[in-house]
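Each structure below is given as structure tokens.
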Structure 1
Amino acid sequence: MSLKLSILDQSAAGAGRGQDATIRQSLALAQKAEAWGYERFWVSEHHSHPSIVGTAPEVLMAAIAARTERIRLGSAGVMLPHYAPLKVAEQFRVLDALAPGRIDLGVGRAPGSDGRTAQLLNPDRSASERFPQQVMELQAWVSGRNLPVRHPGHNVFAYPQSDTVPAVWMLGSSDYGAQLAAHLGLPYAFAYFITDGQGADEALQIYRETFRPSAGLQKPYAALCVWALAADTDAEALHLFESRARWKMDRNLGRIGPLMPPVEAARDYSPAEQFALERMRDAALIGSAETVGRKLRQLAARLEVDELVVITWTHDPAAQDRSYELLAQEFALATHA
């Protein structure tokens, strides 16, 4: 199986490090990802989130576009109900002009925030109900097609236009996104890291079985977004995982903050927390590059996906870099000087 490997970086905040430094780390990581041979580098959109400080993927993508040459760049994703599709199309047409043929426009329906923040971004509480219509409008404006005569956007175009266009992706963590991606003939990325795998089999099966070819895609193309961490040894990976594990445990109790250093994160747990932690460790895609590589290949084969998009959180940016470098070596990606 020819399996592509990519990165989704969420700009995860670390205790003791400025949030501005976190954004600059995302930029530096993208440049390294290109050198290591990754297929694409995606960034996410969250709002009023003390753990994830990437709020404007289109801005970060522009900075990355100016500093890279080969790697595809994308949003995972733009939370479309917050915005006017025409404006999003214009932003990504500009990005495509900066990095021709390298731009992915991943869209999602989720707010990427809490309800109060979502309402401040768009006071229209029913906006998400128009998501399918928004996506179809976005497709037309991104590709340069004219909207129907009776549509208010007829003869309105998103500029600049050129010989290349951004690739629209559907992101999702449920059957909803899978059905819409299949209906519109879009590539589909399932957020395995959000659901801990629940619903992945069903969503991907629906996507493949109901897919309708489109002008941009003749057959289904599915990616799986997974959380994984590789280190030089299984023991080191387990130690580094303490930061992510502590964050997940705290989040389940309503405490959300930056990643803690592993030593601080591995504080005493209650018996119930210890039980949950052990189950979390057993299910996690962590270990040496060989260990993680084996688990990733098995998962990709079982779910029959074309691509894996890897998310890695560590408190120390150097450990995150090392994880991605080790996986690039494990999967024998074509490196670039």
Structure 2
Amino acid sequence: MKRVLLALAGILAVAAGGVALTLNRPHRGFVGERFLEFSKGTGTMEMARRLAEAGVIPTRWHLLAARALRPGQKWQAGEYRFEKAANVWEVAERLRRGDVYLVELRIPEGYNLYDIGGVVEQAGFGKAAAFVAAARNPALIRDLAPQAPTLEGFLFPSTYFVPRKTSAEALCRLLTDQFRREWKALGGGGNVLATVALASLVEKETGAPEERAIVAGVYMHRLRKGMKLDADPTTIYAAMLEGVWRGTIYKSDLQRVHPYNTYAVPGLPPGPIANPGRAALAAALKPADTDYLYFVAKGDGTRRHNFSRTYAEHARAVTAWRSGPKM
């Protein structure tokens, strides 16, 4: 009997060694790439079956053997992409880590919700119109900005890594959640909507870090004096909302009476015109204490501006900009 048991143990050891060898052998029983999505609660047997059917592993028994040899592991739900040969241990390790497939979504500072819709569609998350429709619902930031007409300004620009099948509504929540984190880190408070609207003007007017607080200060100075802001980006945004933007500001655009056109209507626009980044938000929260009332681009390719205290100074700067080379 003892000899039988020893022989059986030997056979099992040899078998285990054979299994170990097959678990270490790279396998690829598919062409191109394979996407497999496991919902929460998917069992080990079902995962193994689907991976085998997709050609990711030789048979379901290989993955089950790997699980048995390393008990106690928890495999994560989500969508996985397989594109090259891998051994069973590597597949099991990806499931343990939750190495799910994520798509990069990069949203530059200063993009408005229509621009973001285009990025969303290009990244494969669905139609731009669906995102724009979701972003027009301000419910996600009602507690912060009760009067906000849309989520414009609160869709924080950053680089995100998102599952492929994320809905437009879920994307809006992701971006507004990030805004909340940034706003809290900056110590934001007061009239949130007005501050973010000002930050959006700063974001659209200058890309020079040292100018942001000054631009915010100019607009605050004009507001205190009861002057219209005369901000070109608001005129463009008003034309976009009306569906008449032609790529260049015309006299009719400047004269259009629209809540967002600060050439025609005094005060800040009723909401942001774009989505500002952290630096623009910081500038709007702490504008420079300045007596400048005007600014115009230098036109040298630096995105910097000439700032003026009087209209006469400003007129000379505008003449210099018009007569100088455009970079």
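Comparison across structures 1, 2 (criterion: mean projected area of the Cα convex hull in nm²) gives the highest value for 2. For mean count of other Cβ atoms within 10 Å over residues 66-73, the calculated result is 12.8, so let me know which of 1, 2 that is. Of the options listed, only 2 reproduces it. When distance in nm of label points 7 Å out along Cα→Cβ at positions 114 and 194 is calculated for each of structures 1, 2, structure 2 gives the greatest result. Between structures 1, 2, the calculation of percent of Cα pairs over 24 Å apart, for residues 90-201 alone yields its largest number for 1. Each of structures 1, 2 was scored by distance in nm of label points 7 Å out along Cα→Cβ at positions 130 and 218; the highest score is held by 2.
Here relative contact order in percent (Cα under 8 Å, 6 or more apart) was calculated and came to 19; which of the structures 1, 2 was it taken from? This figure was derived from 1. Structures 1, 2 were shown, and FRET efficiency 1/(1 + (r/R0)^6) of positions 34 and 50 (r between Cβ atoms, R0 = 25 Å, to 0.05) at 1.00 was computed from 2.
We did not get these values from a lab; they are worked out from the coordinates using the rules stated. Model, not experiment: these values are computed from the prediction. Cβ atoms are built from the backbone, for glycine too; each structure is taken alone.
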